[in-house]
Structure P
């Protein structure tokens with residue numbers, strides 16, 4: 001029986017595990033090893049970790065949680081449930097997680113930190129550039145492509161907003177809507193802000209070792225480009241919070257309450273899957289917030305049990 005089970009070993013899960021381990025809690029963290037930012041070249045906007053690769057950041061986090069006694073496992077959690085049969089006065093909430101390999105593990109509290117998955121547009125050549133010159137977050141990767149030839153790709157509304165945003169990093173921006181029509185008002189806004197646009201379908205992307213060079217459009221038109229930012233859908237990697245009664249919202253995100261609670265006793269969630277700002281450093285911060293809230297609950301339970309036991313001894 002662990003004090004805390006953590007599903008997901010990205011910045012949110014690792015930071016939560018570190019805080020809990022330093023609080024002398026027994027913690028098991030399970031990670032599938034397939035992070036959202038696996039293709040990214042660097043973790044940017046993360047104070048103290050700027051320039052590290054995602055793999056390096058996770059490896060450093062792994063070493064730190066090992067040092068404070070946290071147990072980590074590679075694997076996929078496929079089922080999570082309450083276990084009333086193991087509940088007691090000392091442990092009012094108990095959870096069971098089952099992994100793909102059939103093993104089961106139990107904990108007093110459960111933290112989901114499994115993140116989200118981006119749906120990368122299905123255009124020949126685009127996935128080869130993903131993480132190198134194709135990105136979804138200007139805050140994360142816009143600086144590296146400043147003053148370059150940029151394309152904002154996606155459905156008209158989101159692509160227009162993204163294109164206007166990209167003018168912060170470059171004066172050479174094209175909005176590409178892949179065959180969909182841009183509304184007249186949006187066309188006017190783009191024109192006034194010096195942003196070009198194309199409504200033609202993108203046939204393929206030409207690149208050199210992941211460095212984008214050209215967008216080839218359906219009529220044979222070519223757009224020379226250095227980097228592409230796309231506005232596409234994403235979804236939570238894990239639907240298990242909903243099976244425990246957690247409320248979901250748009251795109252499968254999980255509603256969280258104060259200090260990363262979910263409204264379901266003993267269940268917490270941190271990281272991108274709550275629909276807040278999707279930065280690695282924010283995920284790590286949410287993991288720390290969740291860890292403090294979890295430890296507070298555990299401490300209150302421990303104190304109540306000890307106080308009640310002490311009263312029993314006197315009687």
Structure Q
């Protein structure tokens with residue numbers, strides 16, 4: 001659902017960028033008050049996992065693929081403010097280093113996949129987990145919220161395209177929401193499985209801002225980080241080179257409705273690892289794996305350093 005440059009007009013770009021800047025700024029202010037020391041490395045790990053997971057396009061139907069957004073997963077585990085910041089870091093790195101999403105459209109992509117998906121999905125999760133008690137309620141809540149976050153992001157994307165005059169709302173809305181309802185089913189399954197694994201290892205992770213319980217079900221934070229890093233690296237090396245090459249939901253709709261040609265032929269900024277290719281590596285699977293590892297390392301470091309800075313600032317203020 002990464003919008004390329006050329007799909008949005010100037011007024012939409014400015015408005016979406018302003019909303020995104022305000023949302024990310026608010027999230028950073030909230031994190032300054034809310035962030036705890038154990039969540040600093042977890043933010044880095046979450047960013048690396050989401051980056052890698054978004055490389056793994058899975059086939060949906062009719063020659064269309066989808067990939068995990070991950071906004072609900074991060075927001076439920078670490079809080080919506082952390083979810084927004086992690087998603088923003090991932091989307092910025094994807095755009096600048098890998099030409100995944102347009103530079104001018106970056107604000108719109110952060111708004112759709114970061115802010116709307118994180119805040120909207122988290123709100124739905126909270127409501128459902130309160131209505132349905134216990135662990136079952138958490139699983140149902142995170143699954144439905146993940147599905148809904150994908151659909152909500154697609155609706156916002158459609159609105160931006162329609163406001164830009166790229167495609168009519170009456171044609172774009174059913175096409176975009178229809179395919180993303182199917183993609184959202186994959187989002188729901190993946191998010192629920194990852195959430196269940198993390199929650200089983202460290203159930204106290206949902207107690208935002210409180211010390212983690214030391215009960216028999218809880219594993220040390222180091223175990224979560226180690227296992228998470230192993231899984232993330234394994235996905236990059238052994239799965240990402242074989243991800244589906246079918247167009248994603250937005251690309252498929254753009255082709256079907258005739259506005260794919262509006263995408264700029266050449267990116268405004270030369271990305272060093274465009275399309276997840278590495279200069280000098282002829283093997284496509286090897287290049288994809290190397291690019292994925294590099295991207296995962298970059299988003300981990302950026303999120304980790306940012307979280308450390310915010311934590312130090314909060315201690316200084318207090």
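Bear in mind these aren't lab numbers, they're just calculated from the coordinates by the rules spelled out. Only a predicted model underlies this, so the values are computations on that prediction, with no experimental measurement involved. Cβ atoms are built from the backbone, for glycine too; each structure is taken alone.
Here the criterion is distance in nm of label points 7 Å out along Cα→Cβ at positions 9 and 241, and among P, Q the highest value is seen for Q.
For structures P, Q, which has the highest computed value of Rg/Rh (Cα atoms, Kirkwood Rh)? Biggest value here belongs to P. If helix-only ellipticity at 222 nm (-39500 (n - 2.57) for each DSSP H run of 4 or more, over all residues; to 500) comes out at -9000 when worked out from the coordinates, which of P, Q was used? Here the read-out was taken from P.
Could you figure out which one of P, Q the value 21.8 for mean count of other Cβ atoms within 10 Å over residues 113-120 was computed from? Could you put the intermediate results ahead of the total?
Working: P: 21.8; Q: 26.2.
That value comes from structure P.
With FRET efficiency 1/(1 + (r/R0)^6) of positions 89 and 225 (r between Cβ atoms, R0 = 25 Å, to 0.05) coming out at 0.00, pick the structure among P, Q it was computed from. This value belongs to structure P.
In terms of relative contact order in percent (Cα under 8 Å, 6 or more apart), which of structures P, Q is highest?
Values: P: 21; Q: 31.
When relative contact order in percent (Cα under 8 Å, 6 or more apart) is calculated for P, Q, structure Q comes out on top.
When FRET efficiency 1/(1 + (r/R0)^6) of positions 137 and 177 (r between Cβ atoms, R0 = 25 Å, to 0.05) is calculated for each of structures P, Q, structure P comes out greatest. Taking distance in nm of label points 7 Å out along Cα→Cβ at positions 81 and 201 as the criterion, the largest value within structures P, Q is that of P.
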